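Here, each number is a calculation from the coordinates, and none is a lab measurement. Please read these numbers as outputs of a predicted model, since none were measured by experiment. Cβ atoms are built from the backbone, for glycine too; each structure is taken alone.
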Structure 1
Amino acid sequence: MKKYVITIARGYGSGGRTIGKMLAEELGIHYYDRELLRLASDDSGINEELFARADEKIKKSLLFKIARKSYNGELIPPDSDDFVSNDNLFNYQAKIIKELAEEEACVIVGRAADYILKDYDNVVKVFVHAPLEDCIKTLKEMSGESEKEIEKKIASIDKHRAEYYEYYTGRSWDDAKNYDLCLNSSRLGFDKCVEIVKAYLDIRFR
């Protein structure tokens, strides 16, 4: 099988990260999530903490409703005042994501990787979602927080992810047209989600 990349966008509490880890383990390939921040920091020389602060979030401003910064691959040079801007932090993460896609088979979670790699023919783009009540139940078992607190957290995090995605891509984060597979992890369970992605890989690349 050729080198392939599985990108996973996910609703908070849907188990997308867990499914990504399971896929990477079963396929014997690397899993990239927060490690992307370290790699981008090493490549750019920009403090990793700055990447962490900007991770899948955008700064709210009056201009946000008017302007979009659709990713075009251009890096801002170190002598620019915008070198450590959120836009350039995204650009360096995107550079790392492209390099990984060219070098190895892997799973990449979040960070608009599906859009960054939209012109690559070796990419399988997955969106994992689940009904709100099931996400609340999953997160409650993990955190012990109240259902009201968890529901607010889900709404806030998914809102940030959607805004981040739209800002850099000009697309809607939860639009099925962006993905090869949209999986309801509540209906299927994690194991079957993994099976479906593996079957799709087999059909498409073999």
Structure 2
Amino acid sequence: MLRVGLTGSIAVGKSFVSSALAGHGCHVLDADQTAREVVAPGTEGLRAVVEAFGVQVLDGEGNLDRAGLAAVVFADAEKRLWLNSILHPLIIAAQDEWMREREGEDPRGVAVIDAALMIETGSYKRFDQIVVVHCHAEAQLERLMKRNGLTREEAERRVAAQMPQEEKMRRADFLIDTSEGFDDTRRQVEQVYAKLRGLAAKD
């Protein structure tokens, strides 16, 4: 089983690349889905978050109030690091278990974890290959403004708060540039998939 990390900055088209790889037959897991699962009602993750931040992070039905928690941690870097220290090990363990299950089903397959922050957290080192999705800075800003209804200044602040695209690109085994739109991106995905498929066959 070839273990592939797929990453990229905000609004660069990573979700489109992820779905295209799935369409070619890759096993794909979205890290956001795992992040939601580890704080589902009754989980160790939710208990740990409530213990750390108090019952005010729950909604009226006992579920995690994600928006409320986000408002707390994004206003306080120390609390954000604390939350990550609770959830990150649980997310990594769930992803690794998912990859073991996929390997049992398809030993020569390609398993892809789609995660925005794998370079920042260092978790990219667990993978055999890293695919970084990127685009021109202007295209990124335009997509972010359109998608999230932001002003240019707001979009620029969000981009500036993240690791620069160039830094992520330096860690890549494969790069996919989405600047020229869907058709060109699909062509690049096909090329990358063919190479990943070849590497998986050698395992």
Problem set entry | Which of 1, 2 yields 1.9 [distance in nm of label points 7 Å out along Cα→Cβ at positions 17 and 169, calculated] | 1
For this session: Using semi-axes √(5λ) of the Cα gyration tensor in Å as the calculated read-out, with 29, 24, 14 as its value, let me know the right label among 1, 2.
Result: 2
